[in-house]
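Just so it is clear, none of the values below were taken in a lab; they were calculated from the coordinates. Remember, it's a predicted structure, so these values are computed and weren't measured experimentally. Cβ atoms are built from the backbone, for glycine too; each structure is taken alone.
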Structure I
């Protein structure tokens, strides 16, 4: 029987790349995101490779999360793989200059959103005594860097929740893993710099950043190991990156 994967933040970046790779490998998909047009376009693109359904909601909206997931058709209710990928970074400023709206947006999405989605799906995995949860963290969950304060705090929370899930769900035969990317060239910086494309492009200039497909391939590798194998925690950098803040850039 085909596995069914539930992917949040599926309309761009790592989530979209993962959906495409999973479809290629005949994994059934529940694709979730805020942007309906992108969801429908992705569903149309991948439906000739695997069975696909979509759910439009914002992970930070608790009621919408519960309503959407509980509305899944009967043939999609058994979820084998949960990819907690949705999240964002807003702003890059000192703690004293940070925007409270930005702080709330990051905590609501990166921490509370992950919890809301997991809260609905985990009980069904417990009932079946099987399942795999992959939490997409960040190097920001391992190191705190200048002006990263609340974003780093939110990703440190993801790191802690990943460990806590693994402990709490161990008795139910549920695998839990986290992947913590360094610099990945996606829409991440466009969101962080609020549409300032010059600043966003500068983040990835002068070196070869990771691509969303690189992380998707790692996610696929992790979820396809034999069931007795759980790759519990991975940090992934581009070769040019040595730490959260140290990246070797070529002059241009």
Structure II
């Protein structure tokens, strides 16, 4: 596991060096993904700004994120923390929108996009890279993230790791037990719903579905639960494909372009 940690750290350090920037900005949520990502960034020795951005945050989530920040600060002299309470900004934004737009999903995504804006403000000022915390299941399996929210990042150091691999790496890095044991949640809802509540399947089940799709077999041999999980995975993967692929560009055929525009001078 240490070899994987060192490989990711080397990748982070090399990318940062080539970019000519000073380090990494990481949003810390109190979950395992952001805890592992921020720790790997800190282990590079480069400057790291670890940020909490509460928006009506559940007390237990905020307590975990603050505890992880304290843990980082005790262990790494190159880390500093920021806490930016975006609750007032969110409420102002919400009240500015038409009433019918203020539905649960739209407002959950708005929370995530406000956080992205704050991270990029910090990154721009400090000449740093906004570092993504998404894992492979979320980023390339079910697309469980907000487009231009937590999906709006410069680099994604753990996006090739399954959720179970992130947990294993977290244990190796010494991440707090409370974070390792906390049910995964995106923290974007007032009712503290978990990722499993929203998706309808656990991360181990989704990992199974990813592996199944890489080498499809006869679905008639699957259990009822496996068939349901596969259907859930395929639905999210198809529905969120637009997040995982480049922005579609309308390419103008040469025969239409010819004679339609004056040549540039």
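Where does the value 0.8 come from, among I, II, when distance in nm of label points 7 Å out along Cα→Cβ at positions 28 and 52 is the thing being computed?
Details: I: 1.6; II: 0.8.
Going label by label, the one that fits is II.
Out of I, II, choose the structure whose coordinates give distance in nm of label points 7 Å out along Cα→Cβ at positions 20 and 100 equal to 4.9 when calculated.
Details: I: 4.1; II: 4.9.
So the calculation was done on II.
Here mean projected area of the Cα convex hull in nm², for residues 156-227 alone was calculated and came to 6.6; which of the structures I, II was it taken from?
Numbers: I: 6.2; II: 6.6.
This figure was derived from II.
Looking at structures I, II, which one was helix-only ellipticity at 222 nm (-39500 (n - 2.57) for each DSSP H run of 4 or more, over all residues; to 500) calculated from, given that it came out as -16000?
Working: I: -12000; II: -16000.
This value belongs to structure II.
Determine which structure produced the value 128 for volume of the Cα convex hull per residue in Å³, calculated from the coordinates; the candidates are I, II. Each step should come with its number before you reach the end.
Numbers: I: 128; II: 206.
Clearly, the read-out refers to I.
Ranked by FRET efficiency 1/(1 + (r/R0)^6) of positions 124 and 244 (r between Cβ atoms, R0 = 35 Å, to 0.05), which of I, II sits at the highest value?
Structure II comes out on top.
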